[in-house]
Structure I
Amino acid sequence: MMKADNHKKKDRKVLGFIYWRLCDFYNHLMLEKLGVRFSKDLKTYGTINLRISPKSDFHIGENVIIRSHWRNNPAGGGQNKCIITVNQGAKLDIGRNVGISNSTIYCSKEIEIQENVLIGVNCVIYDTDFHSVVADYRINGNRNIQKEKVTLKRGSWIGGHCIILKGVTIGENSVVGAGSVVTKDIPDNEIWAGNPAKLIRCIDENLNIENDF
């Protein structure tokens, strides 16, 4: 029985390895087909839901990891995949050493994710309101939709299940606590959390947490 169980474990491991490699190959193939500029060392786990306009600008830097399957993320995420949308005329730039897990990025104007950024499981990043805040505009053609650039500066960390809304800049090395809704800019080296997100603590230059304000 022990030998049989060991063989089954080995078989599952081999099949898992083959599955991840096939997903990675498929993602690379689709990115090339959609005209995305990306480094060949991009690692992906699970198939990514890509909705990329041929008249958009999408770039992925070196050593990026995108997880798009619940089995490859111990933090959970259910059955969710990573969904990336870049509309016509929009620009999405993902810098080097970025990690993204089972999250949604919707780019209708511009989103910049700088180097060494971590984006936790089930986050959503929007640079648009999707609909006008004026009822008449929503009803009659959904006109005057607000769009503003989103920037995640180098070294920032977005905890799981966060929502980053249009026009927001997350400062260098700053941390957004899990489940937060970010509606305004976060300065460098700070920890924010809540709905809407507010300052929790500052982080000094040595990344030591200072006392609460």
Structure II
Amino acid sequence: MEVIDLSHTIHDEIQIYPGDPKPSISRGLTHETDYCHVDLIKLGSHTGTHIDAPYHFLKGGQRIDEIPVQRFIGNGILIDVSDKSQRDLIDEADLKFYASEIKKGDFVILKTGWDRYFGTRRYLQHPYLSADAAGLLLQLGVAIVGIDALNIDASYPTALDTNFSQGDGVSGYPAHNILLGNDILIVENLCNLDKIKAVKGFYSFLPLKLKDSDGSPVRAVFYSG
């Protein structure tokens, strides 16, 4: 069996969405002064490679600990959109070629190749999913949509970017609202999708079981064989 790790390593200086809580991993107990080593970990729920529960955008949506564990493991279709440039839309035309391959309950994984910019300012300028494309995925009945970028929607240099116009066509995070609003989970900040050679495979995005949380870091994994 081939197993590929699709997760970024979490550390104090990992790139996060602007405005999110800064992570910290410090020593709680040490071999030098205590009977064992224990780390003290402080993380935002969307640190590194992570999954969004509906509660992330919907006040009445499911929390991460309320979602059955089997929802996080399943068959996936890898869609190559690595020809996209910064801030390009991933639209319906990019997905329709694969539509006949996608079955109800499948995961759809978008390979932009943008993980190569992780840790740099350019990572904020990634391709993102259009509202129409999100609507098509809803029609196809997918269970999870994943992407190797910071956000399934457009991102901005700061959380309060004054250049972000409410009339620019992407306000309100439409892909998040369409997907999470219809119980389709979202995985962001994937990496190493270029190592996957098959269109179809088996994916695992198991989160921490955090009570009443809107999401969780995951150890994202691809299996085949």
Structure III
Amino acid sequence: MWIPEEIENYCIDHSTRPGLVAQELEAHTRQEVHGSNMLIGEMEGAVLKFLLKINQAKTVVEFGTFTGYSALVMAEALPQDGKLYTVDINPDTTKLARSYWDRTDVGHKITQILKPGLEALSELNGKYDLIFIDADKRNYPQYLQWATEHLSERGIIVSDNTLWKGKVVHPAEDTQTPFIQEHNTLAKNLEGFTKVLLPIRDGMYLLYRG
């Protein structure tokens, strides 16, 4: 988190809030699920919802389901005929995700693909209005390349964790930082995109085709 918690909470309180089931899912994840720090949280969820609404998005691909909070928040912003495809390899957390999605009137918009991210790419052959990258960091460069090839006209790519606790500004000291640094350099050098790297939570890199 790059701003004081008090300020982030104030921002959340003045932003569009998720539905009640999504709020329950966030609370359950934080209290009961190992690795709950991977949850995007309300601030990032509000940004994703805002982007989907202003872009009138109908199709989304998400790499990294975890417990399904981000997918649910995004599904809330899609029209009734919208489709969201979310990719993950963990059967336990994705089962938990579906149990919450099914309690809502937007769960039908969400299709789960239970495969490693790179293997799932062969099933995703369309053009998508928003692509959210939040999975295995080693494959961020490949996900970004795929996203540029499967993004609709005026579509948006959002990559999470692109500041990586500030490690991206220093020589890499772990095995994952180099791949995020590579992703960020590739994103910076893309032509035909408007870009902004935001210091929201652990970094959100937004790329707009146009």
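If we compute Cα Rg over 2.2 N^0.38 Å for structures I, II, III, which one ends up with the highest value? Kindly include the intermediate steps, with their values, before the conclusion.
Numbers: I: 1.14; II: 1.02; III: 0.95.
Evaluating Cα Rg over 2.2 N^0.38 Å on every structure, the highest lands on I.
Determine which structure produced the value 5.4 for distance in nm of label points 7 Å out along Cα→Cβ at positions 43 and 139, calculated from the coordinates; the candidates are I, II, III.
Answer by label: I.
A value of 18 was computed for relative contact order in percent (Cα under 8 Å, 6 or more apart); which of I, II, III is the source structure?
Label of the originating structure: III.
helix-only ellipticity at 222 nm (-39500 (n - 2.57) for each DSSP H run of 4 or more, over all residues; to 500) computed as -12000: which structure among I, II, III?
III
With Cα Rg over 2.2 N^0.38 Å, for residues 59-98 alone coming out at 1.11, pick the structure among I, II, III it was computed from.
Of the options listed, only III reproduces it.
Given a computed value of 0.30 for FRET efficiency 1/(1 + (r/R0)^6) of positions 35 and 131 (r between Cβ atoms, R0 = 25 Å, to 0.05), which structure among I, II, III does it belong to?
Value 0.30 for FRET efficiency 1/(1 + (r/R0)^6) of positions 35 and 131 (r between Cβ atoms, R0 = 25 Å, to 0.05) corresponds to I out of I, II, III.
Here Rg/Rh (Cα atoms, Kirkwood Rh), for residues 51-154 alone was calculated and came to 0.94; which of the structures I, II, III was it taken from?
Matching structure: III.
Computed from the coordinates by the stated procedures, all read-outs in this text should not be read as laboratory data. This is a predicted model, so every value here is computed, not measured. Cβ atoms are built from the backbone, for glycine too; each structure is taken alone.
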